[in-house]
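Participant: Scrolling down, you'll hit the structures one after another.
Every number here is computed from the coordinates shown, using simple stated rules; none is lab data. Predicted, not measured: the structure shown is a model, and the values here were computed from it. Cβ atoms are built from the backbone, for glycine too; each structure is taken alone.
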Structure P
Amino acid sequence: MKKQHPKHEQTLVVLKPDGIQRSLIGEIIKRFEQLGLKLTAVKMLVPTADFVKKHYTLDPEWPLKTGQKTIKAYHDRGLKHPVSDDPLKVSEVILQKLIRYMTSGPVVAMVWQGAHAVEMVRKLVGGTEPRTSDVGTIRGDYVLDSYAMSDIDGRSIRNLIHASGSVTEADMEIPLWFKQEEIVEYKLVQEAILYDVNLDGLLE
């Protein structure tokens, strides 16, 4: 079986309610376009609680992994998690906060395609916590939220964007958000510059 070229890789990006309310839709799309990625699907919707829960639990290991990661982050800061040392209880609290966050208003869901799309989008988006995200990333440039503030307020961290964490994750998430017929296959002129092996035809 022939290996798929990296230029066909797709990833899911969801611009969260705070991104919509901050009027950053165009700016964020611009950042992905400037990188060279191709937008192949886009829609605006207000997700239901059941839909958000399904999204975050597509990976059956998400509750355990998320709880363990969160508890470790607290321990690394010399703190005890305020809820529990049970990862599943911790992740349930996180999920409820995410549901409140993601259902609070409209979101914009997108599928982006291009070479190493998952990795490149994650790099451009930045780390989960805006406070520690690098300057030049979307979260580092446009948000000033932190885990400290979200803990005090008892809410989910507001970080503008969800982006698939791996190719496997993208393959699960995209069909949840989009029907196959909603994803458009087309060519961009710039793809010849990005992917053509010999750059044939530039002087024609």
Structure Q
Amino acid sequence: MRSHWLLKTNETHPNIMKKIQTQGIHHITLIGADRQTSIDFWEGVLGMPFVFEQPNLDVPEDNHLYFDPGDGRLITIFTRESRRPDPRPNPEGIGNLHHLAFTVSRATYTQVRARLDERGISNSGEVDRGFMDSIYFRDPLGQLLELACYKFEPPPGTTHSEVLLEAHQLRVARGDYNITDVHVADAIEALVQRNMRSLSADRAPRDPYKR
């Protein structure tokens, strides 16, 4: 009866549109070259555990490799032994992938440039993005990658995205060009004051050192 009611409702209101709500990235799949090149890069350079493989269920001539980027989700690669690596930069046309960004800890971030350099991998060096620090380089197939490290941790019960939304609103209200440390710091303070209770009736900034 319930499914019949839903069907009748949709038939009665055919013009009602609803979103398809996503809840995170399930996996990203790239076209690779041969199997060993993918293993050597994704696990041997970026440390992503090689968790399983099977044939490409749509193209049986391809193999399908699965790697864990560190959060339990998946990066997957289609490989074929007849394909050789081509390091030329991938095209940047409309609709093409520009780059993939992966999170690293601050401790790891400080080591990235040296560890790329010791392999002879050309890279951007450290880039300050205001709310994060980044290093860019290309994989053996010419795909641009970014290793990024946030400059902040969100308050308990909030996310990086919520901090950035708050920081964006502060930036726009102040007429600033881009998010910087001060916007992030003020956003964190605002989120804590809004979301976390206190016994104090007045939570305004104070100077206990004044005499």
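Participant: Comparing structures P, Q by relative contact order in percent (Cα under 8 Å, 6 or more apart), which one has the largest value?
Facilitator: P
Participant: Work out the source of -0.47, -0.94 here, i.e. which of P, Q gives that when log10 I(q)/I(0) by the Debye sum over Cα atoms at q = 0.14, 0.26 Å⁻¹, for residues 118-165 alone is computed.
Facilitator: It traces back to Q.
Participant: Another one. Hey, helix-only ellipticity at 222 nm (-39500 (n - 2.57) for each DSSP H run of 4 or more, over all residues; to 500) derived from one of P, Q reads -8500; which structure?
Facilitator: This value belongs to structure Q.
Participant: Further, regarding this structure: One of P, Q was used to calculate distance in nm of label points 7 Å out along Cα→Cβ at positions 102 and 174, giving 3.4; which?
Facilitator: Going label by label, the one that fits is Q.
Participant: Give the label, chosen from P, Q, of the structure having the highest value of distance in nm of label points 7 Å out along Cα→Cβ at positions 54 and 94.
Facilitator: Looking at the calculated values, the largest one is Q.
Participant: Just checking, which of P, Q has the largest value of FRET efficiency 1/(1 + (r/R0)^6) of positions 150 and 190 (r between Cβ atoms, R0 = 30 Å, to 0.05)?
Facilitator: Top value of FRET efficiency 1/(1 + (r/R0)^6) of positions 150 and 190 (r between Cβ atoms, R0 = 30 Å, to 0.05) goes to structure Q.
Participant: For distance in nm of label points 7 Å out along Cα→Cβ at positions 126 and 158, which structure out of P, Q has the highest calculated value?
Facilitator: Q
Participant: Quick check: 39, 31, 16 is what I get for semi-axes √(5λ) of the Cα gyration tensor in Å, calculated from one of P, Q. Which structure matches?
Facilitator: Q
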